[in-house]
Structure I
Amino acid sequence: MNFVFDERPSDAPFVEKIWRTRSERSGSFISAAASQWEMVVTRYQGKTTFTVRGPETKASPADYPADTEFFGIIFKLGAFMPHLPLIKLLDRNDATLPEASSQSFWLHGSAWQFPDYENADTFVTRLVRKELLVQEPVVEAVLQNRPLELSLRSVQRRFLHATGLTRGTLDQIERAHQAMALLEQGGSIADAVYQAGYADQPHLTRSLKHFIGQTPAQILRTVKSA
């Protein structure tokens, strides 16, 4: 990918990280599955757009134009916007919000100035204060295997509403990324099978092809050629 990439942590409690990049030339890449959603601001040919991108449950090809700036906010699991259900934004069914002016966009009936890499934390804090961004405590409890005084169906419904994913799908995505990281760190395919909890090598291969878009052998070849 022809990107100059940068990222930083965030002071906002609902945010995983903040990133920015610029494409130098047009091209394409494989967008891997992702369990978290994000907001992305794109600047291309003098026009700025604000897009909400949901989780991705499979790898898919993606194109990008040349000379384009991207800035994004990736949110922690459990943070969500009640009026934009993540289940409707899955797999690149992105929501690009309407432009209010060259410097702002419409969000839930109000004009908001486009955030940038430096003031993203302030932007998120304002979303929380306006109750446009909330946290579902059930998600953290489920991920930490803490007991809840709710029915299983209620827990599943609230988890799906806040993440756009079932717990099973989320675990599969995270396991595939864990296996990829092990391979990128120099581990063998056998190590990735064992440490990431796959039944065997074919199971690992199927998972990585679906969620990452590469086989274990392809990942290892990329690491060796780097």
Structure II
Amino acid sequence: MQTFDLEAQGLRALNSTLHALKGQTNETAWEIINPKGSHAIAVGLDAPVDVTVRGSTGYYCAGMNKQATVRVKGSAGPGVAENMMSGTVIIDGDASQYAGATGRGGLLVIKGNASSRCGISMKGIDIVVHGNIGHMSAFMAQSGSMVVLGDAGEALGDSLYEAKLFVRGSVKSLGADCIEKEMRPEHLELLADLLKRGEADGKAKPEEFKRYGSARKLYTFNIDNASSY
């Protein structure tokens, strides 16, 4: 394992070193020590490497991730895994607002709670939250899946498109055009896979969740639905 002391060596040197790991590399395991809440740690990775951050991070950790597995042994600030393309990002603690925003692929796992706007405008990413999520989560979510083992705040799935939302706990309120939907066998199968991949299969069963999705009334403007906008 390669160990990088962020306090001593600096953020620019860290990201430049990780960006240089293209394609096949023997340096597949990395450990980052002394992060001390620094911003933009391990952003823009594009190699099949494993990166462990020993501590909490600031803004945009693991943003634009491709291929890499990034685990934060602490909590993450706003925008973790923002615009993620592929790979896996695992936060052992809590995540601040807009975690996984605009994510296009890959898997984001949050072992603690997520704040407001989790999964906003998600476009294919899968998000598994072991705790609760805040208000306006999955706002304008287009595709992908969000699994919440705890509770959801206000306006869940507001202006939702085709993303699939699964919540085990209570939902404070649903956003515009978001409704509860039938949980069919294919959804139980999908959920079982997500729970396993999200390291939560021992904490919850698919049958304990409710599914939420789009009522499909707001895809295009219709004067009859004007009061719903």
* Here FRET efficiency 1/(1 + (r/R0)^6) of positions 99 and 203 (r between Cβ atoms, R0 = 35 Å, to 0.05) has been calculated and equals 1.00, so which of I, II was it run on? -> II
* Structure fact -> Comparing FRET efficiency 1/(1 + (r/R0)^6) of positions 19 and 163 (r between Cβ atoms, R0 = 30 Å, to 0.05) across structures I, II, the largest value goes to I
* Where does the value 9.9 come from, among I, II, when Kirkwood radius over Cα pairs in Å, for residues 35-74 alone is the thing being computed? -> II
* For distance in nm of label points 7 Å out along Cα→Cβ at positions 91 and 195, the calculated result is 3.1, so let me know which of I, II that is. => I
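Looking at structures I, II, which one was helix-only ellipticity at 222 nm (-39500 (n - 2.57) for each DSSP H run of 4 or more, over all residues; to 500) calculated from, given that it came out as -10000?
Matching structure: I.
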* Could you figure out which one of I, II the value 1, 6, 12, 16, 17, 17, 14, 9, 5, 2, 0 for P(r) over Cα pairs in 5 Å bins from 0, in percent was computed from? => I
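If we compute relative contact order in percent (Cα under 8 Å, 6 or more apart) for structures I, II, which one ends up with the highest value?
Details: I: 20; II: 10.
For this comparison of relative contact order in percent (Cα under 8 Å, 6 or more apart), the top structure is I.
Throughout, read-outs are computed from the coordinates displayed, never taken from laboratory work. Computed from a prediction, not measured in an experiment: that's the story for all the values here. Cβ atoms are built from the backbone, for glycine too; each structure is taken alone.
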